[in-house]
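A short reminder: the numbers here are calculations on the coordinates, not readings from a lab. Bear in mind the structure is a predicted one, so any value in this text is a computation, not a measurement. Cβ atoms are built from the backbone, for glycine too; each structure is taken alone.
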Structure 1
Amino acid sequence: MAIRVIVAGATGWTGGAVTKAVLAADDLVLAGAVARSAAGRDIGETLGGAPCGISVVASVEEAVNTGADVLVDYTAPQAVKANALATISAGVAVVIGTSGLSAEDYREIDKAARERNVGVFAAGNYSITATLMTKFALMAARYVADVEVIDYASAGKPDTPSGTARELAERLSGLRQPATSIPVGELGGIRETRGGAVGAVQVHSLRLPGYVLSCEAQFGAPGERLLIRHDAGSDAAPYVAGTLLAVRRVRERAGLRRGLDLLID
């Protein structure tokens, strides 16, 4: 039976690409589309194609009441948590593609999902190559003690750090060895120049014109350095396949799972 999918942020950069892919997939059915700016319009026409009979609605609450199996969220940092909790409350599984959620936000979402016996999947990045960056960095952290994360994005990105960098730092924190650098709390001067701590890892975010999205883990050992980096291109295509993989598998287990490597291994 085809999986009925709602896309929130259906006219956005990644959400639009995911919506088109859902419409084209044999095993998926587009059950709804959410985008305030296009409410009332046919989503197929809005995305530059033929009419598909699905009218865009303005809110997630309105969309999930029509019936669906999975909601994909590519909206905004200030909206994603409320969207996820409303979707879980309706008994619908969630695939979270929007960044900006904290570890505490994820704990709250996981708790709600377990109580409702609903599956939730989240990844800082749904690109296969970005997932490999994380996988290789986690391998390196078992052997090299000192690591910091740098993320790069356009001047208009509304959250910091990026979801990719936050997830990478959180996962590195779970297995890294103690750092040999001087603890930030013991430094003189302007401590903020050492970045912000995500768990046990310092993260530095650059927001400048000319960047799309990049993330790197820098490892240092006496006499040598290791740099593991991912650079995104200018279109959303790399994120679509990973998102659809999560859509197809999010209902396998209740509660929250994070990291695309859980699905590709």
Structure 2
Amino acid sequence: MKLFLTEPFATKWQNLDPFKEVFSLTGKIYRDMGDRCTKRIELDGSVYFIKIHTGVGWKEILKNLLCLKKPILGAINEYEAIIRLSELGINTMVVRAYGSNGWNPATRISFIITEALEPTAPLDEVYNPGTLKDLDINQRRKLVKRLAKITRIMHENGMNHRDYYLCHFLIEATKETKKNIFIEQVISLIDLHRMQIRKRTPKRWKHKDLSALYYSAINSGFNQRDAFCFMREYKQGFLKQIINDDPSFWESVKLEAKNLHDKGIRKGYHT
């Protein structure tokens, strides 16, 4: 068994079984995938998000292994990803409690409780073709560079997200946001349960992250010039040299983004 508790849970669950107590916490269910449930709860005037994993079963584990994928076996992925991102200076969630119990990976119970990042809004809701027009060129480039820097630091340190869309970046949504779309709001990366951590990030997983981000950025109104700005910051070099060093890589990122766009149209996500 592994257990990490901070306040208020360390005190409230003293001499109690946290794996029973976490199931008793009630709140709004944001997502229920059967083996994984996400809730928003309010406790002592503060707001938290809870993710409870109840085991994926051997069938799912074997399916992933046969596809040469590492199965997600519980909350440990998100817990370790939050710790590592924080060490790297990338804003993300703050863990208040984590637990994992059981030797059998197919039935292991685990949970993670994080502070709610509120008030915030997903980047793809804040920025769209209309609001992007309200940014002057310097603000727009600064925003793109911030996203590129987060991506670069993550990839240079052996991490890849696997669901790397703009909706998984949360930006502070204060009253000032409405007055001026872009100030120096904190941008936080979330939804880390599929994140992978290695010594080095394989090229194909960088490709997957970049394709997903490019796809969602284009849908939100970012353009080719924004993409070039991103590439310069991501690779820390001159655009011509970046393209010449690996032209097929960037073309394939663009092609995969188009495939994601076409898939989104077929599934009715957008037009």
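Determine which structure produced the value -13500 for helix-only ellipticity at 222 nm (-39500 (n - 2.57) for each DSSP H run of 4 or more, over all residues; to 500), calculated from the coordinates; the candidates are 1, 2. Matching structure: 2. In this comparison of 1, 2, the computed figure 15.8 for mean count of other Cβ atoms within 10 Å over residues 225-232 is attributed to 1. Each of 1, 2 could give mean count of other Cβ atoms within 10 Å over residues 121-128, but the derived value 25.8 comes from 1. Taking 20 as the value of relative contact order in percent (Cα under 8 Å, 6 or more apart) derived from one of the structures shown (1, 2), identify that structure. Going label by label, the one that fits is 1.
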